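These are the structures in question, set out in turn.
Every read-out reported here was derived from the displayed coordinates using simple, explicitly stated rules and does not represent laboratory data. All of these numbers come straight from a predicted model, not from anything done at the bench. Cβ atoms are built from the backbone, for glycine too; each structure is taken alone.
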Structure 1
Amino acid sequence: MHTNLELYTTSHCHLCEEAEALLVQVGEELSFNYNKIEISDSEDLLTTYGTKIPVLRNMSTQQELCWPFDKQSIYQLIGEI
């Protein structure tokens, strides 16, 4: 099964860059797709995620990880553990 994730982020966010780097590392081992979602494009997303980003969401389960997270947490979110 191919997992789809969303990474809620905003520009000039060093923590978001760290989160994406972790996703890339995990992506070398597991099969999943992810989309970066710019929260500043939506007032609702800005309200929901403005103080939590980066946030990673599994679109199948709707489960979310708020920063800080690590590779192990991403594996759990994808369901590989």
Structure 2
Amino acid sequence: MKAEELKQIREGQPTGDARRDALVGFVRKLAQSSGTVSNEDFAAIKLAGYSDAQLVEISLAFATTVFTNVFNRINDTEIDFPAVA
């Protein structure tokens, strides 16, 4: 992805890719709602073209990231890779 697209995603701005923007919006809602999504949110991500299998994968990726972040905070893990610009 281009740096500008990453910046738009981080800022919650549309990237011009409707499917990707639907994914980003869905994941933001997962994060903001402790994983509880409304029927409308679920319908919107399905309408964007994501399958049930992909939603399982998205949920797993989200849960893994949350676990990793918590684990690293508990252990005060040193980050040894460069920051994303």
Using semi-axes √(5λ) of the Cα gyration tensor in Å as the calculated read-out, with 24, 19, 11 as its value, let me know the right label among 1, 2. 2
Parent structure of the calculated result -10500, given that helix-only ellipticity at 222 nm (-39500 (n - 2.57) for each DSSP H run of 4 or more, over all residues; to 500) is the read-out and 1, 2 the choices: 1
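Using distance in nm of label points 7 Å out along Cα→Cβ at positions 38 and 62, single out the structure from 1, 2 with the greatest value.
With respect to distance in nm of label points 7 Å out along Cα→Cβ at positions 38 and 62, the highest-scoring structure among 1, 2 is 1.
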Of structures 1, 2, which gives 20 when relative contact order in percent (Cα under 8 Å, 6 or more apart) is computed from the coordinates? 2
